[in-house]
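Below, each structure is written out as structure tokens.
Values in this text are rule-based calculations from the coordinates and carry no lab data. Since this is a predicted model, take the numbers as computed values, not measurements. Cβ atoms are built from the backbone, for glycine too; each structure is taken alone.
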Structure P
């Protein structure tokens, strides 16, 4: 397709997988049984993605407990009472709290990628969590014998390995999920926290060559869980200039749900770098109505007024089910939206003559 189009990551899990997660928690199913269900769900998700015509696909994160916490599976130096993330509708998500070091990933994302590639006939991208998100695991009052600086050094090493393993396993691209970017401005309006996040992420990204960074990307959105968000009330203008300092070749932006897309696109035009492809969100996963290809086409044409077509791509605003228990959107609706994105992007390319 002349204009690149990619999903962000997660898709709603089928009921049998959700039931399996509940059965595992209740002791009615062992891990091997759950792995078999996840394998089945991954195969089905890959095939449904390919049916949409999407030139690049994901595994829908079927086997991940969440987009953020997958590295913690198998790591036991954690307590449940970590940072709390409040959403606009009143529900919350809580991260674990690190209790000791050294910090190590219990699970790397190439595990999911390799599984997906066995079922796929198209390129597969892999989403990984940004190190900045995992930095929130460290408690504010510190850990005796394990200073924060050592934790951040260990975290950077583990994040680098996570990315490298995915590149080595033939990921079409590797996308860092950075949903905490906009949230950080809400937590700290001075933007000191945001800039520390960008610095930490670049500490990892700068370890890669220019050719490797061309295959790396960053995704940002104001959250998207159970049809709610955590930071849509924060002006994009407070995030984007710093976001484009991240040393990646691809930037995936939530945009479909923005009330003033033209204003955001003008900021993108001013601050994005010439070596960055800008994937604009043309699908709103929170909106229960399936966008028509014509709506998508018009959103792409609008973006093309601000971003050169050779640097333009399209995506969904965010994943459809970033946490395994999010059932706010059905699988059928999610795949219908993906199909609309693919067809609408094709229509826009045709109109633009590319």
Structure Q
């Protein structure tokens, strides 16, 4: 493993509640791992601990098999082989692009600088100053400066937050491609769920200083382990139910839901069910009937809130925008087995 954190605890002076509590995870070579969570959950603190900008109160951090932080060990940031891309890029405004890359580089390796600028698509910008570049180009320079030293790992703290939406989408794809092509290991920090799902090999989802779930984007989205994960990553309907006698279904107040990931659940066991909006589909013969209470048009989809007949439950479903519906319409929906998960914690 390139990065390994074990039982990390960090409390800031003046705070009774730890910023991080017993955090452990591993990052493999060439992986893109995202630390995802709301503001104040501890993800940036984790990044600073890995970089060496903060020291943990307890626990161990290993980088490429070497203990860089522990009870009796400490290696400073400049000796960890870590590259940083900050939220504000932190470029030197008075230096050219190539001088920004050369800063801190032992021995000015001009060939390496040119090669890295070509990698990020800025081969013709070596003599320009940051003020002459767009936000997206400045971000590429910041990434190139991190990559030019062949770091063990690149740490990126909310790298797309200062960009407008359309540029953010493009830069997300470009930066991910550049990291893949350079075969670098990278750790992103973000609070954007879509961003995490689209760029990551692994997601570490955090809340209040603890790890809620670790896994691939598909695992985190399709099989959330906690109600926080189900609600924070995308949208979800949370329902109380009971495991059916066949152990492949969950019986709820609004209907029976197919469920194929039993994890040792027993018939009659009470559980909480996460049902993604895309698990419902309009169908005249559907087993769930209700009245549309709210419609939100989102361009590529419609969010519809349906009050289920004879219950107090509302469910959120996604509808194709070509379908014409209005508030007050009576509809029937069927349940698809995909994106239905029993909450494990």
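Between structures P, Q, where is Cα Rg over 2.2 N^0.38 Å, for residues 191-238 alone highest?
Result for Cα Rg over 2.2 N^0.38 Å, for residues 191-238 alone over P, Q: largest is P.
Quick check on the output: 2.1 is distance in nm of label points 7 Å out along Cα→Cβ at positions 15 and 231, derived from one of P, Q. Which one produced it?
It traces back to Q.
With distance in nm of label points 7 Å out along Cα→Cβ at positions 103 and 143 as the yardstick, tell me which of P, Q scores highest.
Going through P, Q one by one, distance in nm of label points 7 Å out along Cα→Cβ at positions 103 and 143 peaks for structure Q.
Computing distance in nm of label points 7 Å out along Cα→Cβ at positions 119 and 135 gives 2.6 for which of P, Q?
Derived from Q, not from the others.
Which one of P, Q has Kirkwood radius over Cα pairs in Å, as calculated from the coordinates, equal to 22.6?
Q
Once relative contact order in percent (Cα under 8 Å, 6 or more apart) is calculated for all of P, Q, which comes out largest?
With respect to relative contact order in percent (Cα under 8 Å, 6 or more apart), the highest-scoring structure among P, Q is P.
One of P, Q was used to calculate helix-only ellipticity at 222 nm (-39500 (n - 2.57) for each DSSP H run of 4 or more, over all residues; to 500), giving -12000; which?
P
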